[in-house]
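Engineer: Take a look at the structures listed below.
Every number here is computed from the coordinates shown, using simple stated rules; none is lab data. Just so it is clear, the model here is predicted, and its values are computed rather than measured.
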Structure I
Amino acid sequence: MKLALEKLRKDIARWTDREERRATAIPDLSLVRREEPTAPSSGLYEPSVCVVAQGAKRVILGDDTYTYDAHHYLITSVHLPTIVQIIDASEEKPYMGLVLRLDLREVSQLMVDSNLPAPRAQQASRGMATGEMIPPLLDAFQRLVDLLGNERDIPILAPIIQREILYRLLVGDQGTRLRQIASAGSRSRQIAQTIEWLRENFSSSLRVDDLAARAGMSASTFHHHFRSLTALSPLQFQKQLRLQEARRLMLAEHLDATTAAFQVGYESPSQFNREYGRLFGAPPRRDITNLRRMAVGQERDSQRNDLRERN
């Protein structure tokens, strides 16, 4: 494992080339590098598996905390609002990791093709967990990263290796979570479909009774299983989606706070400002100003590093 992790670390360092996050020629694969610990930040995790070659990361979901490192992966089976922090990174030993998005339709198909049974338990469990990294799984990720050196092979070989990764996750210590989400008719699958609807309609007025009817459950059963899967109530989940989208609108599209608030479904700008400050630690204007200053500083650091390497 030690040698395998060292090779993966070197490959991530090679392909990121000091970028903090780099999309790759493999559509579902991203590489991550950070040279210092980060402050806690809010983010939306999508269905994915996260692997660390060096360093460590902490993710907070509701009242639950997940820490993973080179010996543990993080698997997320539905979209989840989280608080994220890299806790082990330095210039000498940067945090090095990768993220592979998961397609739950492919998970379902692989379960059928492999005759993997649906889990017996219908009780919803958290949509996020850490699992132990084992050599066959790490080897599959390494072979996927190796394809970046020969892009001609990616269209044929990447889907095969990704399918192997899915299989090893399904039969691994956290495979039950994936199978619960992917199993047609399971309560976890019904909640997952409701989460997808919420992601597309978060600015609309929300009635839990309507969501429960959409999922084919009573309101009390729906609320229980929703919280079991996401660690949040439906209203809390919607609120975080709204606030994160508002932050994106202000940062990327230069909307003012009031306009962003109305666009994501808030009726009261003062309520928006209060809830935004609770989630992101600062009022909207100050938070966006800080984010832009950080981006400028990172760009200057990158330019200095490039100049240093040329000289």
Structure II
Amino acid sequence: MDILFIADPLSRFKIYKDTTYAMMAEAARRGHTLYTCEPHHLAWTGGAVEAGAQRFEIVGDLADSHREPWFAPQEAAPRALTSFGAVLMRKDPPFDMEYVTSTWLLELAERAGARIFNKPQAIRDHSEKLAIGEFPQFVAPTLVTRDPARLRAFHAAHGDVILKPLDGMGGMGVFRVKPDGMNLGSIVEMLSHDGARTVMAQKFIPEIKDGDKRILLIGGEPVPYSLARIPQGSEVRGNLAAGGLGVARPLTPRDREIADTLGPVLAARGLLLVGLDAIGDWLTEVNVTSPTCFREIMDQTGFDVAAMFIDALERAVG
């Protein structure tokens, strides 16, 4: 089938670690035809949602994960989203109004018959930070507010806390405030824009030293390995983008409990791929925009996450 990947420019991909590339390579191996576009290439013409879609082929020695070039593009041309067998929304955050607008356009296409993954409404409905609120049994003490006084009181109650914006990614804007309260006022003012923006505060989970685990759900089923992203040096953030070391590990019983509880619920809402984040026994995020970590798990364990994903995609489109 023809598969359209809505993503960042292919020229920016670091294929040795890029999850979207892993999806593309597996789809091509099975004989599917690949297309790509960026969100700004989407347009509603009054009758249909179209994309300026560019067909491309994967080229070169597939064993060379640092090769350049790795793709051969053709000329882009307008094409209705309904004409593709599947459309994969793989644009990285920030989740701003342009991202929301893309989901609205994709939803129009979906109503006309396009098959889009993850489901646009489900992407929009699940704040990656705040979606944990639906599953409080798995969540460490957490506060979400724009009220600086509440944030200060939360720190006073718990002593050692993490503060972060609701729209960040890759560890951006994450701060730890220890019991001495050093810089608490400045951090609260900066993150909340003096009370104008909502902030998440969570009790610090010491098990972060063992890694911020990414647990992948595909079609509601967990990949049997997580990727523990371990902070390095004095860094409190385990995110790979912040320099964390990724180590693949088998799921723990608690990881499976979380995955088995959330998996069927999220899959039923049209979320084909979800990345759960957990520290120790606690769920910290539910990532639905462009979850990653396929390549690291595949390279370290031999488990073919990309094959599991394309299997699920093929089942979903029938």
Structure III
Amino acid sequence: MGVTGSAAPARLGLGLGSMPPSLLVLGGIVSVQAGAGIAKGMFDRVPPTVVVVMRLLVAALVVGFLARRALRRVRRDHGVRDLGAAAGLGLSLALMNFSIYQSIQQIPLGVAVTIEFLGPLLVSVVASRRALDLLWAFLAFGGVVLLARSDGDITLSGVLWALLAAVGWASYILFAAATGKRIPGSTGLALASAVATVVMLPMGLHALGEAGGPEILTPAVLAMGLGVGLLSSVVPYTLELEALRRIPQRVFGILMSAEPAVAALIGVVLLGEFLAPAQWAAVGAVIIACAGATLTARDAAGT
């Protein structure tokens, strides 16, 4: 649920230049999963769809503010195809966030994120087209099957929602690449965040009404929603883009492969979601598959 694949905007000037890139990537991963953990902790008070809207709204406002000057020139500088790419990115963002929140409501955070990671893995495998990638795909598939068949709080619907989130993440990466070529800087992501918010808003309002109306949006809930938006979108967006300025994409992709493990650890620390040894083995299998697919995809691209 990171921002991998988005166009690199201008440096945000937050004094991150002295931090090692590996720590920036790790910090982004921890921030995303901590936000997801806080979001899941809100589900007993607020429906997941409402939390999704809160997260997207915060991201749209913050990123839109950062790109405010460029946004004023969007209609003058960009045509229908450019804006169409940004709209596709926004729809992918909405699908990815909505699906993963539905999933983590039903299954442990670490399990959901591990399954969701099949999205970036699929993109890497298709980009490489090497016979070796069949091994990575088989290893990841085996890990997911092991997760789905493991004992514990694993439901079929939760797994299916995570798979849909994987589709959303894969499409997000592809649309982010297309948007980055057409719309420079953070403008594309600002437009996409706005589109995602508008798409999800009617569903969020409907869920809010069924849950009791605006009265459930207490100051504490709004504060947590703000925290989720910052931790899940704004902070990792900033850290990852700073890291991408200073390290090759291959290294970045390998570091990002640690995300399922971090999600599982956050699940333990924040939510008390302890995984069985077989589940940890499955998480490890997917991590190895993602790292391996990233290596072969970059190597193939460079030959």
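Engineer: Using the calculated result -0.41, -0.46, -0.65, -0.82 for log10 I(q)/I(0) by the Debye sum over Cα atoms at q = 0.16, 0.17, 0.21, 0.25 Å⁻¹, for residues 95-134 alone, pick out the matching structure from I, II, III.
Structural biologist: Label of the source structure: II.
Engineer: Tell me which of I, II, III gives 20.5, 67 when you compute Rg and Dmax of the Cα atoms in Å.
Structural biologist: Computing Rg and Dmax of the Cα atoms in Å on every structure in I, II, III gives 20.5, 67 only for I.
Engineer: Ok, one more. Assign the value -25000, calculated as helix-only ellipticity at 222 nm (-39500 (n - 2.57) for each DSSP H run of 4 or more, over all residues; to 500), to the correct structure from I, II, III.
Structural biologist: The structure behind it is III.
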